[in-house]
Structure P
Amino acid sequence: MARINLRPWREERNAARQKQFVTNLLTTAVLAGLVSYGISYYYDLQMDRQRARNNYLKAEISKLDEKIKEIKELERQRERLLERLNAIQELQGNRPLVVRYFDELVRVLPDQLYYTSVARSGDKVAINGLAEENKDVSNLMRAMDASIWFGEPNLSQVRGAGEVRQFNLSVPLTRPKEEGGQ
């Protein structure tokens, strides 16, 4: 039998395998490093993109907040203008009412009665006057109560026993539902 020495061949094979193993190990380590660096770079890139989106959104939100403030200020101005407009319309709507009230004061006035002063305070009119008899004051109160422009009159005082009697009367002003009446 021939003797063949396989030891150098095995040692070479083992050295080659060891070299292959170390090469594979280094290649795997380099690939793992590259993959982890790639993943880290990808996540950093995604985070930068998200930060950019967040910054853009914050900028847009601040612009919208400014616009909301402007809108609220415009709404406040609108409300003030509407209040002014309503006040003007109410004043212009009440302007002919003063004439109607004075006209009605003359219409309900009995012949033997005279007004000495007429003063308006809000929705009430205070009337001071002179009358020949108490029934004239009663007639005035009935006529005012029957009028669509006045509420129920309130007589506060009648003085004098002679020829002329002084009276103090207050009556609330009303607005008729339809102004086409009198």
Structure Q
Amino acid sequence: MGTVTLGVSIAVPEPHGSLLQERRAGFGDPAAHGIPTHVTLLPPTEVDAAALPAIELHLAEVAAAGRPFPMRLSGTGTFRPVSPVVFVQVVEGADACTWLQKQVRDASGPIARELQFPYHPHVTVAHGIDDEAMDRAYEELSDYEASWPCTGYALYEQGADSVWRKLREFSFGGPTIPPQSAGRDVRGSLPAC
């Protein structure tokens, strides 16, 4: 059966997703149209294709234990000089994203893996392009704002053409968590790790 490259992420909904994707393309990022706008929960991971049913079952179980939560993006940040990335910051929902990515990558699950860098939820708007374009992305989106109720996440597969395509969506099983004040820890509202 071979291997496949999978990722798990929270899609940034419309109209925000398309707007940020177009802005990313406008900054000259050649990968912009091959990557739906998202917050990563599992970075690109190569797995045996035969493991896909077990992975989908695991992701469904994690989602069933989760609850919808408010997501809010505001302003920009960067990982430079460590990594050539400019991003829009997740200012509400970051704790819930952190909890989810730990569950997705659980050491006892079918997609256990270590991360190259500490987890930091974000929405990439420029990656690996020249410094002037990175600076422009950082400045031009510095006042960007978006918010929505996050109700689940999705499993994606990267094709041979480097385009990421959604395989399946997973909706959270619990009741909606009301909006929280900025900076409040929502982990207490989520199932224990």
Subject >> helix-only ellipticity at 222 nm (-39500 (n - 2.57) for each DSSP H run of 4 or more, over all residues; to 500) from the coordinates reads -23500; which among P, Q >> reply: P
Subject >> Origin of the derived value 20.8 (mean count of other Cβ atoms within 10 Å over residues 98-105; candidates P, Q) >> reply: Q
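Name the one structure among P, Q that distance in nm of label points 7 Å out along Cα→Cβ at positions 50 and 138 of 4.8 was derived from.
Of the structures listed, the value fits Q.
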Subject >> Answer label among P, Q for the case where relative contact order in percent (Cα under 8 Å, 6 or more apart), calculated from the coordinates, equals 31 >> reply: Q
Subject >> Rg and Dmax of the Cα atoms in Å from the coordinates reads 51.7, 175; which among P, Q >> reply: P
Original post:
From which structure (P, Q) was P(r) over Cα pairs in 10 Å bins from 0, in percent, for residues 18-57 alone calculated, if the value obtained is 28, 27, 21, 14, 8, 2?
Top reply: P
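Thinking of P, Q, which structure, once FRET efficiency 1/(1 + (r/R0)^6) of positions 10 and 90 (r between Cβ atoms, R0 = 41 Å, to 0.05) is computed, gives back 0.00?
Attributed to the structure labelled P.
FYI, it's all coordinate maths here, none of it is from the lab. Quick caveat: nothing in here was measured; it's all calculated off a predicted structure. Cβ atoms are built from the backbone, for glycine too; each structure is taken alone.
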